[in-house]
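Asker: Each structure below appears as C-alpha cells.
Where a number appears in this text, it was derived from the coordinates with a stated rule and is not lab data. Since the model is a prediction, treat every value here as computed from it, not as a measurement. Cβ atoms are built from the backbone, for glycine too; each structure is taken alone.
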Structure 1
Amino acid sequence: MNRNFFYCIAGLVIALLLSLPALAAEVSQGRCIQFDQERHQITIEEYDTQFSAESPYGRPTGVQATFQVGGAMMGIPPEAGDILRMAYTVNGSERVALKVMNVSKQDLRKK
C-alpha cells in the first residue's frame, strides 16, 4: 500500500514538473508575413479570437509581431500567407517561440 502511494505521488510530481514550461507560455496566432531562416525569425500579423464562417482562424488585427524560433519545435515549415499558431515566452522585449504549428497546412478541423 505504501509503495503504490509513493509511486502515485512521484508520478504526479514528475507530471507537474514536465508541464510547467507549457503552463508559462503565451499563445499567438496569425498570418505569416515572413520566415527568415538565417536569423531564425518569424513575423506574423496577429489575429483576434472572433471566429466565424468567413474568418475560421480569427480576424486580422493589423498588429505585427516578430518571434525568435531558433530553438522552437516546428512542424511543417511556414511560408508567407500560412496561418501559424505559436506558444512563446517573453524574454525582455523579445518573444521566443517554444512551438510553432502551421495551422493552415495541418488543419485539425478537417479530421
Structure 2
Amino acid sequence: MGRAEALEFLAALTDKEFAELFYESVRRRNTSDIEGEPGHFVLGDAREVSEENRWIVEFIALPTDNSAWDAEAPICQSGRCRGCGVEVRSWAKALRCPVCSRSGAGS
C-alpha cells in the first residue's frame, strides 16, 4: 500500500477506529531521547474557545476493558485523570489515561 492509499484508508476510519489504530501502531515506540525516561505518543483533540482566546487539549483514551463498541460510538465521555490531572475523552466511561496509564481515569 502506498502513502496515498494509506491516507485514504485512514481518512475513512471513524474517530473511534482511528484512535484504536493509532494507539495500536505506536504501542511499542519509545519517543524519549533521555536514557531511563521513556516517552510515548498520545492522541489529543484540540479545540479553540474563541470567546476566551485559548485552546483546550483533551487526550483521547482507550477503554479499560475489551468490551465490543460500535465503530460509530462517539467520543463523548470526558473527565480529568485522577493520576496526572490531564483532561481525557473516550467513548467509554471506564478508561485508561493515555499519559500516565492509570485505569479509571475519567470522571
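Asker: If distance in nm of label points 7 Å out along Cα→Cβ at positions 11 and 35 is calculated from each of 1, 2, which structure is the one that comes out at 4.5?
Answerer: Of the structures listed, the value fits 2.
Asker: Can you say which of 1, 2 returns 12.8 when mean count of other Cβ atoms within 10 Å over residues 59-66 is computed?
Answerer: Details: 1: 12.8; 2: 18.0.
It must be structure 1, since only it matches.
Asker: Can you spot which of 1, 2 the value -0.40, -0.47, -1.06 was calculated from, given it is log10 I(q)/I(0) by the Debye sum over Cα atoms at q = 0.11, 0.12, 0.19 Å⁻¹?
Answerer: For log10 I(q)/I(0) by the Debye sum over Cα atoms at q = 0.11, 0.12, 0.19 Å⁻¹, the value -0.40, -0.47, -1.06 is produced by structure 2.
Asker: With distance in nm of label points 7 Å out along Cα→Cβ at positions 51 and 67 as the yardstick, tell me which of 1, 2 scores highest.
Answerer: On the way: 1: 1.8; 2: 3.4.
Of structures 1, 2, the maximum of distance in nm of label points 7 Å out along Cα→Cβ at positions 51 and 67 occurs in 2.
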